[in-house]
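Please treat every number below as a calculation from the coordinates, not as lab data. Everything numeric here is computed off the predicted structure, so don't read it as measured data. Cβ atoms are built from the backbone, for glycine too; each structure is taken alone.
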Structure I
Amino acid sequence: MKKTLLAATVLLAATAFAEKYDLPPSDINVIGQVQQISAKQGETFYDIGREYGIGYDAMEHANQGVDGLYLREGEQVLLPTRFILPDAPREGIVINLPEMRLYYYPPNSNVVLVTAIGIGREGWGTPKGILSIKEKRANPTWTPPASISAEHAANGDPLPAVVPAGPDNPLGLFAMRLSNPSYLLHGTNKPEGVGMRVSHGCIRLYPEGIEELFGMVGVGTQVNIVNQPMKVGWFGDSMYLEFHAPLGEDARTLEQNIAEARETVHKSVASRGLQVSNDLIDAVVREESGLPVEVAYYQ
């Protein structure tokens, strides 16, 4: 990984299923710090990511060149726990599809909780838009839709008409149906898929993640699903850029992504007289590390 992306690294300790951050003033939208830890014997990116509420793909993008399946004991691993908040109201649940991350703003609180999610794979995409929680169910059963049953049957893996509650249920132990009734926020019996595009459109969380979120949110909570591979944000008098690989169905050329990033940053700082580094902008877009990088600042 290039040196420019290591500038914000600090050593911090682990928290629970999701990282909790104090919510900054409305004109500041960069939160957290990149963490650096030493891998333990036998650990993988999945093990570390689950402990910190981070998805596997996010771990890979932040640690390019590191073999996440065969970490050496003591090997240094970056945790992507610094974020630019999505460009969306700080209300309810905000989900940014390209970063496969969920932000929850508890009501009457000055904190935000952040955790990894799995989303719909290409061809079964998770829909964008402002939805809400319409139903909550512990120990849910699952009635596979006809399309999913047909896919499994074609692959020689037929599903029962109803999957009972329990450890083999793909919904896990908790599920929350959205106002678009075909989609749910739910747990999983395959947590290794959290942080990847593996579902048929639903949004899956780690088992411990959905359990805690289930206990915090109520029916009617807003769920705002956005598609923002590029985010810009202020921290003090500096502008930061964060770039994630766009969804496959939205992919554009590298040149197009760089041009859009340059235009966005330059427009955002035009009235402030900041020095903009096009070289840093280009590097952030090329690397797709998902780590916020300072790209405009006072000299």
Structure II
Amino acid sequence: MEPYLGAYMSYLEDEKGLSKNTIESYKTDIAGFIAFAAERGIVHPQEVNRALPSLYIGSLKQQGRASSSLLRCMAALRSFFRYLVRQSVIVQDPTLFMDTPKPERKQPRALTTAQVDKLLSMPDPGTPHGARDKAMLELLYASGIKVSELVSLNVGDVDTSMRFMRCVGSGGKERIVPISPGAAHSVEVYLDGMRGRMLKPDREAEALFLNNLGTRMTRQGFWKIMKKHGEAAGIEEEINPHTLRHSFALHLLENGADLRSVQELLGHSDLSTTQMYQAPKKSMKEVYDRFHPKSGE
């Protein structure tokens, strides 16, 4: 099968326009399969039966390869054999019946409450930029909204007296989200003189959060701000614009909030998306030992 691999690589680069990294990954995955087949005396594509690709994926799984790695390898094999079918090297694609492993759904990384408190205390609300940064961080953790929703907020979207805000999520879906007293206060401090000092003539006046140019804050701009304050707070874990959203959800659930309410606050249309924030269930033995009246006898 090796003679066909080189031609397939050229096809990916010249006709499919894939990146060098993707092409190298595909090459590694397919070369591994070719070696696996050769160990079993199979050297020609026509000799590959329907069982062999699944056996190869199964062997990788036994080696401890992650689901994401297995899925990428399967994609490479499917693409390779479809190419061979189109080139009339083989008649039938042997990868049609491969079992697809379920992708792992890891619990999102979140900060501890102590880390959140430290992060929120970093910006200096006595300066325009500090007041803006504190208001953004406070709002994000208090509401759990996405960063794209945060930077899309207009001045009239946040009611600090009633402590709620209106945000527009995916697909233009609008929802009302409550905010904490601390977040409302931080927004008031920012709006009371600080934001006005960041406004520029003939620039956008609607946007709640402004950048140095006096225009709407961007997701990339917020990421840099959050990274700066995270480093100042001594948070060693890598944080990204979604970290406070994850922390919001996990802390609510850890403190007894029901899953449906958290789903609504996050704006998830599917409950299974919210379920990934739940901590792993306790083992049956742990539950039995803790709650059964005869477990201690």
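Observations
- Comparing mean projected area of the Cα convex hull in nm² across structures I, II, the highest figure comes from II.
- Per relative contact order in percent (Cα under 8 Å, 6 or more apart), the highest-valued of structures I, II: I
- When mean count of other Cβ atoms within 10 Å over residues 73-80 is computed for each of I, II, the one that comes out at 17.1 is I.
- Origin of the value -6000, where helix-only ellipticity at 222 nm (-39500 (n - 2.57) for each DSSP H run of 4 or more, over all residues; to 500) was derived from one of I, II: I
- Parent structure of the calculated result 1.7, given that distance in nm of label points 7 Å out along Cα→Cβ at positions 193 and 249 is the read-out and I, II the choices: I
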